[in-house]
Structure I
Amino acid sequence: MTIGDICEFKTNFPEADFWLQRKGSEKSVGLPVKEFSPEHIGIKVINTNLVLPDFLFYYFQFLHMQGVFTQFAHGTLNLKNIKISDIKNIPISFK
């Protein structure tokens, strides 16, 4: 199962449960935040029977601390960005 199976993703998505920084430095890109910005990628859990939004927020914090988003970061020099298609394919397991 992937994140894309249980969530909806959009930019300029004020109704999202939380957001990921889409643009920034290699260290800041992919950072989950609770504050809306039209530039961030909004994530809304559509299947709350499988995962709660707060759990997924902390899961993304864990992924960010592990450096997962640096492998998805596109761009040159100091300005990097991530794509929604990269995030949708991140695996998640409930064992």
Structure II
Amino acid sequence: MLLFIGWQITTIIGVVAGEIIPEEWSLSFAIPLTFIAVVAPLIKTRADVLSAIAAATVSVLGQKLPLQIWLIVASITGITLGWIVYAKFEKRQKDVS
């Protein structure tokens, strides 16, 4: 219940603040920053680091792809590279230990 109440209060604050904050402040970067804040603490292994770098690189380079498909391509790239690195290197290290 506490989480629900907190969520509702912060949503209302966001809606009100969104109407008050002028367009010139250009706060469109806030959503990507939120995702970075959520994901960054979870990056701990070599597979995590390489998949994040690959997904970020593909997302930047793929901005001109049609229909914003760069999101899907970057996600698939990061997931695939992370899985390969984990399967080849980190899983082997855990088995040896």
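Here, each number is a calculation from the coordinates, and none is a lab measurement. It should be emphasised that the depicted structure is a prediction, and the values quoted were computed from it without experimental measurement. Cβ atoms are built from the backbone, for glycine too; each structure is taken alone.
Points worth noting:
- Value 25, calculated as relative contact order in percent (Cα under 8 Å, 6 or more apart), assigned to which of I, II: II
- Mean count of other Cβ atoms within 10 Å over residues 57-64 - structure with the largest value, from I, II: I
- Origin of the value -5500, where helix-only ellipticity at 222 nm (-39500 (n - 2.57) for each DSSP H run of 4 or more, over all residues; to 500) was derived from one of I, II: I
- Computed 21, 15, 11 for semi-axes √(5λ) of the Cα gyration tensor in Å - originating structure among I, II: I
- For 3.4 (distance in nm of label points 7 Å out along Cα→Cβ at positions 41 and 73, calculated) the corresponding structure among I, II: II
- Of the structures I, II, the one that 3.5 was derived from, the read-out being distance in nm of label points 7 Å out along Cα→Cβ at positions 33 and 49: I
- Read-out mean count of other Cβ atoms within 10 Å over residues 9-16, computed value 10.1, structure in I, II: II
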